[in-house]
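Before anything else, here is the set of structures, which you'll find just below.
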Structure 1
Amino acid sequence: MIDLRLLREDPDRVRASQRARGEDVALVDSLLSADERRRSSGVRFDELRAEQKGLGKLIGRAAGDEKAELLKRAEQLKTDVKAADAERDAADTETQELLQRLGNLVHPEVPVGGEEDFVTLETHGTHRDFATEGFEPRDHLELGQLLGAIDVERGAKVSGSRFYFLTGVGALLELALVNAAIAQATAAGFTPMLTPALVRPQSMAGTGFLGQAAQDVYHLDKDDLYLVGTSEVPLAAYHMDEILDADRLPLRYAGFSPCFRREAGSHGKDTRGIFRVHQFDKVEMFSYVLPEDAQAEHQRLLEWEKQWLTSLELPFRVIDVASADLGSSAARKFDCEAWIPTQGKYRELTSTSDCTEFQSRRLSIRVREDKKVRPLATLNGTLCAVPRTIVAILENHQQADGSVRVPEALRPFLGGREVLEPVAK
């Protein structure tokens, strides 16, 4: 959530942020009104309580008619204090509810607009010219079936659409990618983490995934637990309700977990293969830093993602995501999109978001520095979303006979394999 003091001091900035996100601008005025009622009712409660305490002392010294009058006033004060307390609580509840609905403040350099209004910052690598090489590229599903690596038919039989099995070399490829990603993150100073896949509501809400993203979240009603869509959630909540000493920062974690997404609203999109699925594994980077260090950390996370994609020898571009396409927690987000030959376009493989103090305020995570305590900043960055990375590797490194060349950096994690060969039928 944002700082209420900032809202009071510069409401136009918050309105502009809401407008850039394509969200309800009127929410800002509703929140200002609720906050004013919260503060005024709090002042009234304090005044009545002070009068009530002072009256108690006077009653002890009074007698006769004076005491009767004071007792009568005491009864009225008792009623008024109770009403003021209820009014204060109601206004505070309304303020917090409205505050939870407000997105993070959009960074001023973020391009304004929707999904297609991103700005391309960098392009890396070159697209293969398959026509010059003399063959038509196969898509990842056909390649995966030739390699005995992907089985979506049985995935659908067992679990329904958008589920799959990785088999044989496909399973080995996932394990290789995960181990390679964790190795890179560990070398960069991240602490590897295996995180829970089920979290409590306060963890999910605290990271901002029960707002605009709620439709994509799986909820277990009987247990009131949520399946995570990313290990960002448990990594953010790891230090919930804690005060961290400044000399411990930055704290960097690399979480590996299964991820679950309902993909609501994606009917008819990416139905072939394993590009858009309900369950997948992912390695996620997460950083806790001082707020003034957040933008520099954001660039570092992006550099680590670029290093990863470069090591896999994938052509990709970096985009500055437009304001209306940001998640509610992100002030700014960079995506790395890999070229997918059979689709003829770039598709998101990794992303990194600067969430400033938004999540730490919701999760009550603070930093102690020079005897002062304040919220810190959190950032996240996908290092390897496994299925999409497999898609990009298969399609970009395929050969005419259906085999797939293994990127050199990945070979030590695949037992030295240089090529993935089609399986005999």
Structure 2
Amino acid sequence: MRLLKVKVDGAELFKNCLFELDFIATDRVPRDDEGNISDVTPVCEKSSVYTENVIGMVGVNASGKTTALNIIRFILGYMSGPYLMRRFTPKDDKLGRMAPRLSISCVFYERGSFYLIESELALIDADSTGTAPIGERGFDSYAFANEQLWKYSSAQISRKTILDIDAFRDKSTLLMRRNGPTNDPTVLDEAKRTFLGDDVSIVSIVTGKKTVQVDSLKRTLPLMSLPTPIVQAFDPSVEYLNWNAENQVFHLKFKNESLERVVNPTVASYVLSNGTILGAELVNRAISALKSGGYLIVDEMETGLNRSLVGTVIGLFASPVTNPHGAVLLFSTHYPELLDGLKRKDNVYLLVRNESFDTEVVKYSDRIGRIENKKSDVVINNVIKGSMPRYPDVQAMRSYVCEHVNE
């Protein structure tokens, strides 16, 4: 399953309660002198539609970066898209500020065909008025109230049609609906609805129920031997790090020590640096995503890692050599300098806040036409308004600190 377009109505943190994200390339896709392409993957053989291999998000604090990633994770979960997620937030299983009812539209590609799934979800604990206590909704807070699955009718499809939900629907055939009149052949019968359950989307009939992997990394070593080349990229002093499953211990050997250390996972996590643990684990998870052609979602990509090594991990997804199956890396960052390593400008999103404190998801290429601009300069200089903290707020904080330091 390859996700191409997502539109969510009911994401209250965002402007007009709408959250949208494109997974396809909208700018030109160039080839090198040998006819090869990088940074994108064709949706299918001889297709003129390409999915982005890397998508980066940047924004001020509390602009909704984690919420955006969690929304994508939630959608991939019921779409049966294999994914892994690394995050550093106590809100691991929270969607964020969401309405009691959600409308989610997804255009996707599966086994030779393009589809649109439109899902209506309702908060499980909403009362008779359709309201519920204010707070952040959990992943298991919603049930599918109704859905419609459409299949694109033509063999050829354009990027413009994929990005326009209404246009896609107009050129598609309705395959099935979750609810409706009993004499409608597209409506699931009661037996099928009961078999699916309220927490399973009808899209699974097309995509299947694949294994979905979720990881919440909190500076813990995976209980497995980590390949030496990966470990040494982050700490060259380590000779090997092998896991003994029978005795539940690590065999850790440093190059400057004559004897190996036999330590339990807790001790190993303290002996090794934070960056080594986070980096080695991240690369190992990247390999899993690259092998399956799935999705790796990384909140705060830069946490604990050297900038050049972050660029190396991003490069693993950008290159067709290490990413032959079209895996997607979707990451957020507080440091716009990381975006300078992305060659394209249609795979960068800025989450900017307006005067009403609503977040707008701005695609970089929609505002900036010249590719030679350094993305970090555009962000840091607030060329796209709302991409940096407001100057008066920063000055007010400085004045407050100065006042209290000099009391």
Structure 3
Amino acid sequence: MNDRPDWARRMRDERLARGWSQAHAVQALMARLPYDPDAPSEESMLTQWKRWEAGRKYPEKYARHLAALFGTTTNAFFPPSSRAPRPQLEVAGSLDTVEIVARMRASDVDQATLDALRITVDRLCCEYAHAPTAQLLTEGRAWMGRVVAMLDKRISLAQMRDAYALAGKLALLVGCVEYDSGDPRQAEATRRAALSLGEEAGHLGVIGWGYEMRSWFALTRGDYRGVIQAAADGIERAPHESVAAQLYAQQAKAWARLGDRHQTELALDKGRSVLEALPYPEQIEDHFVVDPGKFDFYRMDCLRKVGEDQMAEQLASEVIRASTDFDGTERAPMRIAEARITLAVAAARGGDLDSALTYGERAIEGARQSLPSLTMVAADLGHALKTHYPKATEALEFRSHLRNLSSVGPDQQQAPAKRTESDEGSTLTPQ
């Protein structure tokens, strides 16, 4: 069964995580289908389901309904097998940083310069997930300064709007990295600058992400009502942009932490609907593009918070698989870290302390971290360890390290101690 397509494997995993038999799953699917007098019988649909799970037939007619049944998007459940390369202007490929900067300093700025600059900004935003924090801050701030300085040159109104939008996107990136680094005041100032630049450009995407950052900041502070309001403001401004899906997701996370399961589900479904209506993105690595797979990441967080451990665990495994290349390279290390925390929480609640600590150690040892977000989700692991293993030495040691996460920057963190196999996980030794 190892040669089954990923979507077939996932169908089985999603079903089992809910405790459904195949017959039960078919009944749930048929209840979601639009009325059709010629619809197949339940027995016929069950036969088809078995063929789908075995990977012998692709459920083309039912793909969208199957994705909705399991609370995700079609492109997340059935990702395109091949993606067209992002179109690149020939002139952009021939310009290096020195030449772009020289052109930006000229009295007149041509369209080729703006095109090359746009590709540079996109590259930086694609590097957010894995590039060192200090490098991103340095490059992002430098390019933002260059773009702002270019606004004093002789450029057309359309070019000026493009420049404002590019400066706004760079400000968003810099603000995110500043917040990751534990500098919330500077991050908020940069966020406000990004929002202002987006308003000047009339760029709904930049405006929407400005509100998304406000909701994210509020979420990590524990201001859940603030999250809901900031997200609502952003959705009002950019209801049809992909950022709206992430704004709904932030609302869902807040509602989950407030203990309102119904509102959590409503927000997730609205976000899923936004993504379902959009084409598959050209550049899924861009931090300011909501790729379909990211929606599973949002749901994972919410399910962990409401105590749906089996489904959260299944989604965490899916997030890790989808974020890792065939050679083991982690494309989204921060996303993977939170997925491992989810696996650790599920293990702790399920009575498996050794697995909980192993997953937890791997989650917090990564070099590229979003410290506020990681601290927030790691608190769930700390609570699970305190609840289920209040006196276990290893759990106490690990909880102490989790508390230290919020008091130091990413570059100052000391890795947690690793347990030796010779002592069967009973002793802590320095890593």
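Structures 1, 2, 3 were shown, and helix-only ellipticity at 222 nm (-39500 (n - 2.57) for each DSSP H run of 4 or more, over all residues; to 500) at -7500 was computed from 2. Where does the value 38, 27, 17 come from, among 1, 2, 3, when Cα extents along the principal axes in Å, for residues 242-329 alone is the thing being computed? Computing Cα extents along the principal axes in Å, for residues 242-329 alone on every structure in 1, 2, 3 gives 38, 27, 17 only for 3.
Could you tell me which structure in 1, 2, 3 was used to calculate distance in nm of label points 7 Å out along Cα→Cβ at positions 178 and 274 as 4.2? Numbers along the way, then the final one.
Working: 1: 1.2; 2: 4.2; 3: 2.4.
Clearly, the read-out refers to 2.
When mean projected area of the Cα convex hull in nm², for residues 50-289 alone is computed for each of 1, 2, 3, the one that comes out at 18.2 is 2.
Read the figures in this text as sums done on the coordinates, not as results from a lab. Just so it is clear, the structure is predicted and the values come from calculations on it, not from any experiment. Cβ atoms are built from the backbone, for glycine too; each structure is taken alone.
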